[in-house]
Structure P
């Protein structure tokens, strides 16, 4: 699960990016942007791991900052500009 998340960080960040703009326009307090299932029962206890990536309104500043840092690292400056514009609209 951790290995998959590290190897696919772009996909995770893109899912969050694709979700955050609609989320900001809504009245909901949180939104599950992605759910990852791990069906590898290494402990042999009959349980699997489910990880939710959820955007929460009270942590919006942190989510936006993390997305900005991620897309700067990917050198996707068009997405960075849209994230900055979103951030500025929330500050007003």
Structure Q
């Protein structure tokens, strides 16, 4: 179940169990997972995709970068984002 994080509901989050007691917080823009925040192998990480969608999604990604202290250069192109998620055991599709 997703929780809205802005007044319009275009930005939201959901929790996903990723094995054992570990969980990831999926970060959404509209219905697309654009990032996740999780502890994986003892390391807390936030992984975000680069914007390839819309102006509103660009704003959402900017909000997430600010929240988690990331620079734009820390984001992955969408193909690399999906591969990183697969390696981390996070289902972003």
Structure R
């Protein structure tokens, strides 16, 4: 796992959703299918979430428990961490990118 310090939660989430062939988004263990600006995947919506995970089918891409400051990105999806870091949306805390 790659530990990251996110800044733009929505942009990071959308990048992960884009990378997934079969995106599965769980907010507080409930499946979310509305990825629009009117849906729950917003900066505020993610910040107030206690459990957040994005998967490609059953394979975890990224997530956190308790607070976005504890976000991780799966090593398999290290390119997402690199892309988001280059865009200024997060800082890699530790892990190989």
Q. One of P, Q, R was used to compute Cα Rg over 2.2 N^0.38 Å, and the answer was 1.24. Which one was it?
A. P
Q) Taking relative contact order in percent (Cα under 8 Å, 6 or more apart) from the coordinates of each of P, Q, R, which one would give 40? A) R
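Each reported figure results from applying straightforward, stated rules to the coordinates on display, with no laboratory input. It should be emphasised that the depicted structure is a prediction, and the values quoted were computed from it without experimental measurement.
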